[in-house]
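Next up, some structures in structure tokens.
Each reported figure results from applying straightforward, stated rules to the coordinates on display, with no laboratory input. Computed from a prediction, not measured in an experiment: that's the story for all the values here.
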Structure 1
Amino acid sequence: MNIIILGGGFGGLAAANELRANLPSDVNITIIDRKDYFMMDLVKLWIIKGTRKFETSKRPLQSVAKKGIDFVNEAVTLIDTQKKLVRTATKELPYDYLIVALGVELAPEKISGLSDNGLILYDLEHGPRIRERIVSIKSGKIAFAITGMPYKCPPAPYEAALIIDSMLREMGTRDSVSIDFYSVGPITLPAAGPDVSKQLLDMLESQGIKFHGSCKTVSVEQGSLKFEDGSSAQFDLLIAVPPHQAPKVVHEAGFAPQGQFIPVRRDCKTQFQNVYAIGDVTNMLVTEKIAVPKAGIFAEGQGVAVARDIISQIKREKSDSVFDGKGGCFVEMGDTAGYVYVDMFADPNPITRLDKPAPEHLVEKEIFEQERIRKWL
């Protein structure tokens, strides 16, 4: 029996560990990932802040071997759902169950001039560069731009703005630097609803960060954002969230048309037998207009739910395991953090809540990271 998991992020690691803890050793569990390490995206903000370094925050995915989980450090080149096999550059692996947890790819090239004139918030290589620019800036305009939706870790760009605000205040340059936030969305967190979005807006405005909604960026020139309505905004430093897309191999396998993510319901089953999809690579609708946000905590929950369904099938037990839609994200600012709690499938409507910033939430954020590293790796 072979279970293959494509992707060693939140969802993939959560699923693999749940499977291994509940299945006999003759069931082979394999994670395939082109990266050889795991590191939470939240660490990228700490790299900008200067409290972490990439080298000391990443953990080798090969560590799963000590738990009886195989790891293949190669990119997936083909998913053949007819023959039930996965190919990498050097291997061809058959599967009985397949979990697709490949995440998203950043596509800054979809916005003309973005790569040449801005820094990408989610790009690991850009984190130190963003920090260098913040530390050296004495005056001018910083612009944040969310250029496409959906995007992963919805509160993260706002966290970055609030963290950078606190950095500038510590350095004594904040009064000479403006921070403006431009989003393609009409409110700060559309998936969280108007109330939480208003609370987040109040947090931004309390620090002098101006939010501009419904600004669809169509191109970027040196020092200037160009919007669909013909207006523009000037900047000295642009920090952007680029459009996201599903990996090419997902479209080639027929999971979803080009430009779309894999559609799944709460059981995370795809249209192919014994094939599941979890995490950022999916589109799980809650209503016609609202989907489960692309965030690690939800990928984790989906991974556990799928693992339990597979365990039940292998043990020939009845299964009713579905993703519960519950989770949350921290909103860090300076030496405190707020917490957004979400219950996406609450009846009759999704429930969202933003707890006020407090030092204990920042401690909880670090505990959140460390607990999962110890559990999964």
Structure 2
Amino acid sequence: MTSELTAPGRAATRPERAEPAAPSRARGPRLRALDGLRLLAALMVAAYHYGGRGGEISRAWGSSPAHQFPSASGLFAYGCLGVQIFFVISGFVICLSGWGRTLRSFIASRVSRLYPAYWVAVLLVTAVFALPWVAYRALGPSEVLTNLTMLQLPLGVPRVLGVCWTLWAELRFYALFALCVVLPGATRGRVVLFCAGWTLAAALAQAAHQPFLDVVLMPQYAPFFIGGVGLYLLHRYGARDPIAWAIVLVSWLIGQHYAVAGLWHPPSATAFSYRSAAGIVAVVTLGFALVAAVALGALRWANWRWLTVAGALTYPFYLVHEHLGWVVVHALHRGLGVPSYATFALTVGLMLLLAWLLHRWVERPLTPFLKRSVDPKRSVDPKRPPAGAAPLPPPAAGP
């Protein structure tokens, strides 16, 4: 295989600078275990939203979820870290997806993956919240229309979907990766430089206390995306890549710092939930370790076909589970008197069913149509995996 660090049309004159040849995996097995991890991360977030925090969900239950789940609420409180695991998975999959693509093809894949289910979820939640017997306020028409752009947060517009803050982080990651890696052409050297440069720039942004730099470089989320990119390098080039391991290690060290800084607080009788620093570090470490196990082939045995379906349901489930889940919890628990744990399980099941309907009737017909509309003359066949990579399900939209 020709070195990707070799200049076009010219052989490498110094072998030590040539890029290591990637093992051929174009016909390798589908990484179904990664689909399973995506759904696991989504279920973690759902557990947090339904039983690990207060706010609107307390109104749905009629009391604090800590009272509804006295034994489990402490564990559910760690479910918010599913977002960080999503970001690690996203770094892995976006690096795979962007390798070998043109910029236009990359943009088409991202737009067609993110927006169809998102548009329907925004309209569906707005319509349900507007029903007279639903006790949650729907946003006005102008606010809803702005939400359809997925740019409501930087524009200062209220959110229809609470989880859309994670999509805003994903969009910024896609933009950075597209400009720094996809536009010039993905090579191992460029990806390593991207990881090192973003890590240093994010640290400097944290020290500078400049809001604009924080928005662009995302210091608190960058290490998770970067760690996922490093894990993809291990998947592509093998476990004997010390630079890729260094990227993953540094990203884990910085990532656990931001996770603890953002989610830990001293024990307090007035706090809804408490997470220990050790517990936060353990969950972050487990997330990195599970994606690493997929990258290095340790979970190759988890090759069940149903995991592909699980991966397909993850994004629409993530979009609809929170706000529509409040409505279902209220109807089942307070309206029909269904016990707490049964309400929890039924709500998750109903949201998964709705996610399947969105995938079947929205994503499957609209995603290829939108992709063709954005990039009608794709130079890369989306059904063909990038060179040197195992086939994957449609790239993760993040959480």
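One of 1, 2 was used to compute helix-only ellipticity at 222 nm (-39500 (n - 2.57) for each DSSP H run of 4 or more, over all residues; to 500), and the answer was -9000. Which one was it? Only one of 1, 2 returns -9000 for helix-only ellipticity at 222 nm (-39500 (n - 2.57) for each DSSP H run of 4 or more, over all residues; to 500), namely 1. In this comparison of 1, 2, the computed figure 64, 45, 42 for Cα extents along the principal axes in Å is attributed to 1.
When Rg and Dmax of the Cα atoms in Å, for residues 34-121 alone is computed for each of 1, 2, the one that comes out at 17.2, 48 is 1.
Taking 19 as the value of relative contact order in percent (Cα under 8 Å, 6 or more apart) derived from one of the structures shown (1, 2), identify that structure. Please report the intermediate quantities before stating the final value.
Details: 1: 19; 2: 33.
Comparing all candidates, it corresponds to 1.
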